[in-house]
Structure P
Amino acid sequence: MAHLKLTGVRKAYGSVEVLHGIDLDIPSGEFVVFVGPSGCGKSTLLRTIAGLEDITGGTLQIDGRTVNEATPKERGIAMVFQSYALYPHMTVYDNMAFGLSLEKGQSKGEIDRRVREAAKILQIEPYLDRLPKALSGGQRQRVAIGRAITRDPKVFLFDEPLSNLDAALRVQTRIEIARLHERMSDTTMIYVTHDQVEAMTLADRIVVLNKGHVEQVGTPLELYNDPDNLFVARFIGSPAMNVLPLSGGAVLKGSGARVPVALPPGAGGEMHLGVRPEDLTIAGPGEEALVEGTVALTEDLGEVTLVYVDIGLQGEPLVAKLAGSVDLPRGTAVRLAAPADKLRFFGADGQAIRAAPAAKPMRAAV
């Protein structure tokens, strides 16, 4: 088990600072996913934790011990890379055993036991005598994961391990990683990805990074349903949350149309309204609409239809995610509605505006 704590961790390359004082507390056994746009610092942060990059400032602790100067081996960390990094001239067995064979005090019997145990967990026992070139991409990635398992690490680090796989293999390998986490529930796992589905399905908690800063940390549903700011609101979810600029109360900035919404207490002036595409529906006769517009494009995906609606604002159209196949030709006038409890509000600074929690009723003394 390994409890990681990062306090004010900074990383700079000369005068260019990439990580700006990262504070994170990752309990033992947790599966944490780092997400963010390209260049946000997520891979640099992972490599800093691994010991592959020096820490410019701040402290990294593992189980209460500061490990800023410790080697990756001394930290008890194993890392799985995007590129597999297998030795092409070695069999699967030898690839998985190689790291153990370099450690002092490891008997051949113990190495064999650990290799075969890892192979059983990952269902690659039939491939132990094969060379990497005889394996599929998904099988090679399982070998890379198996090589890490044999070291019995305190912390697993995954750097976009599925990005080289096709869609079907990504799904299969993602399921295997989830099962691995269940079987190794005492091992802390940190996973870097740009894939929304991987983050939402694998993580106990997600860390959203932007320009070397932590924007928000929370469970997948916390980030999806209650983002702290516009960056998280737009980044988490696909298609992204619709964001409408409001000015002077519930008036769509740039169109003059008034949106029938109740603003949170204290809200007003320049602000933004957010609504998820799946929370929009076609307003029925007599039903009050949130917005009105014309269909610019539809994408029929079978189980859902994405409808892009021009509502008279500059920029991207509004996106509605409607169930099933929907016949809405281009130019069709539509009215869209959304439940009031699904609307999110953000101030001019991009920070979420939340209603104050209701006060708990006081019980009379008996």
Structure Q
Amino acid sequence: MNETFDILVIGGGINGAGIVRDASGRNLKVCLVEKNTVGSATSSWSTKLIHGGLRYLENYEFRLVRESLKEREVIKKIASNITTPIPFIIPYQKSLRPKWLIKLGLFLYDNIGGKMTIPKSSTINIKKEMPNILKDQFKIGFQYYDLQVDDKKLVQLNVEDAKKKGATIIQNRKVIDAKRNENIWDITLDDNTILKSKILINAAGPWINEVLSNVIKLNSNKSIRLVKGSHIITKSLYSQKKAFTLQNEDNRIIFVIPYKDEYSLIGTTETEVFSPENPKIDESEIDYLLNSVNKYFIKQISSDDVVSSYSGIRPLIEDFKEASKITRDYIFDLNEDGSKAPLLNIYGGKLTTYRKLAENVLLTLNKHIPINKKNSWTAKQKL
């Protein structure tokens, strides 16, 4: 390939896919390189939700919740074929969070994101609305809505769209070297192909600092914490198309979500790990999820009921808090070294905010490739 790209992105997860879609739609020459297939790691190991992050309100992350709720509305519109609004019920448990706190949280959740087409929250009678599912002590529930999504498909649709708009997508190829020159990067792949790009974006997710130190050969000034989120899948625990948000004694929450018509998806855990490679659920995580469900449900389940499981690694920005309290927000680390070609490292982020993240990436790079803010287009055009 003799052409010079405006932008080359390392990493074909949801962030990389969103960036190449947005950039190619602005007539930029864009290339994405993914060492496996697009959407094959963290972006397909999620809880399959586009959500505002109700529990982030407890950590006072109002900006993130607001952006997430606005994006939930956008994604519902542009990806209506792979998203479904689904009601979530929080069974009220006096000893964990007071009624007023839950109601306040839901009031903010209903209103902080502006005008919504998704139904607002309500208080429900669990015994009446969903009889014979939860134990007797759970009589009152608080219902709110979020979106269920096919996460891997979301990545693929963004990549397909980018391709149609002229982006070059290279899969099953690893970047092994990145040489920084004046105004240009020379990027070597593991088949010895050399690509040239004016800007390099490191969107390698859990592998971000590995790529930075081993491939780009720069030191990172940002630390990440690798947190494993595991899920189990069982045969459907009930027939209604409603999900449960279960509170735990450790202040964490677990979702039980109808999945693929005949299953229940239960997750997620938050366990710190030290490598992003081949994450797998362990026994203690299975026990944690089973115990959480068994505290609430009449029907008791054991490890024999688990038909499948999966685990994903989330690269969270290190802020020295316990795993469940670390922000799910994103940070850009723009490395500009005089006249040398710029590098942008993307830390953190979540499925819900990928489109906005991509838009903000291009605005951040504005002085290197002139981008008209008014040309933002991805919120309007269907995937």
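Tell me which structure, out of P, Q, gives 13.8 once mean projected area of the Cα convex hull in nm², for residues 121-256 alone is calculated.
This value belongs to structure Q.
Tell me which structure, out of P, Q, gives 221 once volume of the Cα convex hull per residue in Å³ is calculated.
P
Which one of P, Q has mean count of other Cβ atoms within 10 Å over residues 113-120, as calculated from the coordinates, equal to 17.6?
So the calculation was done on P.
If we compute distance in nm of label points 7 Å out along Cα→Cβ at positions 17 and 345 for structures P, Q, which one ends up with the highest value?
P
A value of 15 was computed for relative contact order in percent (Cα under 8 Å, 6 or more apart); which of P, Q is the source structure?
It traces back to P.
Have a look at P, Q and say which one yields 0.05 for FRET efficiency 1/(1 + (r/R0)^6) of positions 57 and 137 (r between Cβ atoms, R0 = 25 Å, to 0.05), as calculated.
The correct label is P.
Computing mean count of other Cβ atoms within 10 Å over residues 89-96 gives 19.9 for which of P, Q?
Going through each structure in turn, the value belongs to P.
Every number in this text was worked out from the coordinates using simple rules, so none of it is lab data. Note that the structure is a prediction, hence the values are computed from the model and not measured. Cβ atoms are built from the backbone, for glycine too; each structure is taken alone.
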